[in-house]
Structures are given as structure tokens and as C-alpha cells.
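Read-outs throughout are calculated quantities, based only on the coordinates presented, and are distinct from any laboratory measurement. Given the structure is predicted, the values throughout are model-derived calculations rather than measurements. Cβ atoms are built from the backbone, for glycine too; each structure is taken alone.
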Structure 1
Amino acid sequence: MKLNAVLCGCGAMSKGWLRAIKETPDLAETIEIVGLVDVNPAAAETLAEEFGLSAARVGTDLATVIAETKADIVFDVVIPTARFNIVSTAMKAGCHVLSEKPMATSLAEGAALIDLAAETGKIHAIIQNRRFISGVRRLRRFVESGAIGELTGIHCDFFIAPHFGGFREEMDNVLLLDMAIHTFDAARYVAGKKPLAVYCVERNPKGSWYRHGASANATFEFSDDVVFTYRGSWCAEGERTSWESQWRIVGSKGMLTWDGADGFKAAVSGNEPGLLRGFSPVEVPAPEREEDTHGHASVIASFIEAIRTGTRPETVSSDNIRSLAMVFGAIESARTGRRVEISA
């Protein structure tokens, strides 16, 4: 089944989507990019030339391009403030939608999009691509195995200093809203628990080239007495962490660390006499399904499979709103200086 797709938002982020489709044979055979939409037509035309999409309809109005191309799906890669209108327009026009994160700029908007998906019978999912990498899949499988006993805590550090330019440097709550959601979503996935509450301190450190909120420290309470802590900065020059954060996962019988790249270490408590009882290393197995480890390509494949089969994709908006709620809970806590309960 060939699906006609319109890509809306032709900035730098869109290239990762198009590369994933072009370089994955199953996706390339299934998805036909029939339209490119951007408020700047030149950006769409440049993208069309770069990716050999000369037959794609270029336009500035999404509804018009959907109608002219008979699109089945819309890939939403617009800036967050434009997302609600774009997704609403696409679903009302009869299209399934795969969106960039965050899925909305407020919980109310997110809930409205979930309701609209239900009303129209269309799938609305979010491209949480970092769920679909080998490291995160290995973390989840290891925790589920019970090798380190009952999960008690997940602790993540993220310190990096990208000079993007553009809209990010003018955003409010830039780290929490635009980047931390990746780690929040991955932690929720790895834990398999529901986020219940958060306390967060947010700052824009000296030397920051962002307008607002380039660093944050958050402590989340998950169900079953699991704690998730996040320490992060997007203006930390020097020796950086991985983009995927550095992880320490604590269980009732042992611990697992991951450097965000290829470095995994896991051990369970030992039997040595004395104050510290030592430990015994344990193996961290590979992901259960290799096909779920290709980032953008795996998320898009999951979305396409859901359209074909009528099943629920892993990153469907009705689930992903819990990750969004973590972000907005942290933002509210930072604003008020109080612990905030998470209701989504």
C-alpha cells in the first residue's frame, strides 16, 4: 500500500526525516512525498532539490496542498508554536499525522489534539526517536529482566553546549521543552512507571546564549516508589555528556550504568565480608528487536504499521501526553518553587 505524504516544515530538522525514509527500503517503497509545505517557499524548493523531490507540490498552505495531492499522511516538522494548527488542519483534512516533539505547547492543546484524533479516527503519533535507539531499548529490556531486582531509581545527567542559532535561542524553557523531553520520555519508557509529581529548579546560567531556561534540575516521583532525577544544561562548555544523557539505574539488588554511547556496566551485590559486600558483574543483553533501534526510521515504520493494521503505535499522542505532562509539570514547579502533581 503506497501512502501519499506531505511534509510540513522544511527546516533543518526535516532532513533527518527524509534521510530516514530514503535510506530505509521498506519506507522508501511505501511512502511517496507528494507535497512540501513551508511559510518560506524557497526552503521547500531547496529541500525538494536536495532530496530529488521535483515532482512534489510546493506550497505555503497545508490544506490546499493536502487537497491537491490527495495526501494520506502529514509529517509535522514545524516549530512548536505552529503545531496545534498544523496537526488540526491535517486531521480535519483526513490525514494521519506524525509530529515532531513536543506534541503541543500546553497540556490543553495536547488533550484537544487527542480528542480530535478520536473524533476523526486518525492516528496522531510523536517522533520520540530516542526511544528507538539500541541503548534505550537495552535499558528497558534489562530492567524488565529483573537482573538488578526491583527498580528504585533512574538518574540522568545531560551537559552539552550546542550553538543552534534560530528559534531555540529565543524560546522560553528551552532545555525542558525542546530537549529534556527526550530523556523524560526515555526514562518513563525504561521504568515502565507512571509519573506522579515533580520538583524542579530552572536557571539560565551566566554565559548562556539562550534567552531563557538553558539549565534544569528535576526530581520526579514515579509510581511504585521509583524516583527519576534529571540534571541538565544546554550551555555547559567543556567535556560533554552524550546527547542521550549519562544514566545510572538502581535496583534492589544491583545497578546499571550507561554512558549514552556504547558503554554499559551492570553488577549485582556480592557476598564479601565487611562494610562493602563487593559486587558481581552481569551481562547487559542486546535489544530484543534490532528493527526497533533505528531512530527516526523505526518510529516512522511503527507509525506506518499502525496505519496499515489499525493498531496503536508506541508513541501515540494519547500516551505521549504523559511525557509532555512531565515537561509542563517541571516548568510549573520551576515557576512556582513548589512540588507539582502530574495528572495526565
Structure 2
Amino acid sequence: MKNFFYSGLLLILMIWSCQQDEFSDPNKDPVEKGLGNAKGDHFFMVANRGSATISIYDANSTEFVEEIRLPDENAEPTYLAHSIRNRADYVGDFVNSKIVIYDDQNFTIQGEIKIDEGAFHMWINEIAGQLWINNIVSKTTSVIDLTNNTVLETLTLPFKEIPELTTTAVQHDVVLSTNGKRAFVTILDGQQTSYLVTYDTSTLKYLEHHIVGGDAHVYSAPGRLYVPSQLGNTLTVFNGDASEKLAELPYSSAHGIISSFRYVFVTGISDATIGIFDRARNEFIKEVATDFPIPHNLAVNRNGSLLLVSHSGSNATRVSFYNIDRSGQLVKLTDYESGLNPFGVLSY
């Protein structure tokens, strides 16, 4: 009887451990957990699209560290990604059809990758060894091999697989599953309709798609895929490989998204709000009003204690920092003058 009791207790502990792991640091791929970077320093980065600069902040204290300028005077940095494997930051330059690579500690330029025009949303996965980036002017997706920083393949719109796509369709957001096996691209096609398209990262082939709300973005966490739709005013929750829809939650002008442990944060970009959702229960908890308009993109530091918000717009200059407590509540800490039009953000 005693052995049966201890066996049952062990089983309960194992199940609890697995559940805890699912909600522990969903912002990083499994190979990244606990690794940090070469010196152990952690940073927030902000792409200032209107200033051709990147602002860098300490990810533990929020203190300003330095500003770096892209090599081309007319550069428009849009989005960023970080590779632990290469100890490098990748910055998309919208107008110069390139990705600029920086050392992730001293921020010196390490190289450039030529891609198509209109570098926009991008995502790295170390398990897949790939960086995906959507080029919204050329209407293509560049897949970069991280082993040599070269273009593995350039994907075009899947007209054959989705014949109802119109000539106005364009790739927008992109993310890879945490296990590196799948890539998910949102394709915007008019005000009311977007497509969530799944690709196999080993073959780079189309697998399936779902129709979602207009102006859709996408974010991956272990066991979950989230699709906020700004024009559909929804947050749709899928399972990890997007084969099954789990929930559709209302949220006005849902746009930028990130998670911290059990909680998901979504910007209400038109309403100047941040919505807080329980990731385990797929439930809305509350929202907070931001001090500045157009809360656009979000990043969370590695220990899940700080949230960075970029406030975008042609004349905008502000970024805000919030403390995240253990119950997912947000408390405003400070804000900074960043460059002009703070856009994509990154934490590592």
C-alpha cells in the first residue's frame, strides 16, 4: 500500500512538473533556456524606424545603454531578432533590402545579408537553425540559414495552395514553433480577412492554412499559437502546430503580443491599452491604459519581470517599461525618449 501511495505521489509530481514547464519562460526556445549570451548581459533593443537607429537598454534595470546607427543614412530599421548560436543581433532594413548583423555584446557590425525589399516581421529559431523574414514590398519571405547567414530559399505567396488569394495579398507577420518544426506566416488580404499559413521548416513546403480576422499577427509559445487580429478585434488561440482552434477571445484592436510565464499581453493598438490574458485558462484578466498612444510591439526580459512597449507613429518617440508581478499585473515603471517612430522591439 505504501509503495502504491509513493508511486501515485511521484506521478502527481511528474504531471505538475510538466505543467509548470509548459508555462515557464514561453518567450524562449528550449535550447535557449538559461543560456543567456557570452557575457551574461541582457538587453532590450528598439528599432527606431524614423531615425535609422537602434536604442539599447539594460534588460534588468531598464537603464539606457547606447544607441547604434545603421550603416545606410536612409535606413529604416523595422524588426529585430537575436541568435544565441551566433551571438548576433539581426536588424531588418526596410528600404535597403538587407539584414544588418551586429555583435550582441559590443554591437559592432558583423555583416549583411541581401534580401528582397520591405524587410518586416522576422523570427529566429535556434533548433531549426533558421531566420524567417517577410519582405512586404516584394511580397516574399526570406528563409536564412543561420549556419552561414545565407538565404536558404525565398518563398512567394501560395496562390496555388490558396487560390482565393487576391492581388492585394501580402505576407505580414511570422513566427516559428518553439520546437522548430513549423513556421507560421500571416497573409493579409483586405480589411476583413487574413490567412494563417503553416510551413514545414525542414522542407519549406506549405502544409495548411486557416482563415482568421483582418490585420492578423502571430506568436508562438509551448503548446499554443496566438493570432491577434486588429480589425477582427479577437485573439484566436490554436494548439502548438495550429491544427486545432482552442479559443477565440474578444479584444479590441488586438495587435502586438508577448507572454511571460502564465500570462499573455496584447496591445490594443487603436485604444492605447494592454490586455492581460491567463494562458492556462484562455481567459481575459484585465487591461491597463498606456500613457502614450499607439502601443505597438512588446518584449519581455528573460526572467519575465519587465515588459517593454514601443509607441509607434511618424512623430512618436516614446518607449515604456512596466513591472510584471507574479499575478501578471502590470505597473508602469518609466518611459524614455527613444528615436523617431519606435517600432520593432527585442529582448535577450
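Have a look at 1, 2 and say which one yields 14.4 for mean count of other Cβ atoms within 10 Å over residues 288-295, as calculated. This figure was derived from 1.
Quick check on the output: -10500 is helix-only ellipticity at 222 nm (-39500 (n - 2.57) for each DSSP H run of 4 or more, over all residues; to 500), derived from one of 1, 2. Which one produced it? Attributed to the structure labelled 1. For which of 1, 2 does mean count of other Cβ atoms within 10 Å over residues 256-263, calculated from the coordinates, equal 16.4? For mean count of other Cβ atoms within 10 Å over residues 256-263, the value 16.4 is produced by structure 1. Largest in mean count of other Cβ atoms within 10 Å over residues 152-159 among the labelled structures 1, 2 is structure 1. One of 1, 2 was used to calculate mean count of other Cβ atoms within 10 Å over residues 88-95, giving 19.2; which? The structure behind it is 1.
Starting from the value 20.9, 75: which structure in 1, 2 was Rg and Dmax of the Cα atoms in Å calculated from? Value 20.9, 75 for Rg and Dmax of the Cα atoms in Å corresponds to 1 out of 1, 2.
Comparison across structures 1, 2 (criterion: relative contact order in percent (Cα under 8 Å, 6 or more apart)) gives the highest value for 1.
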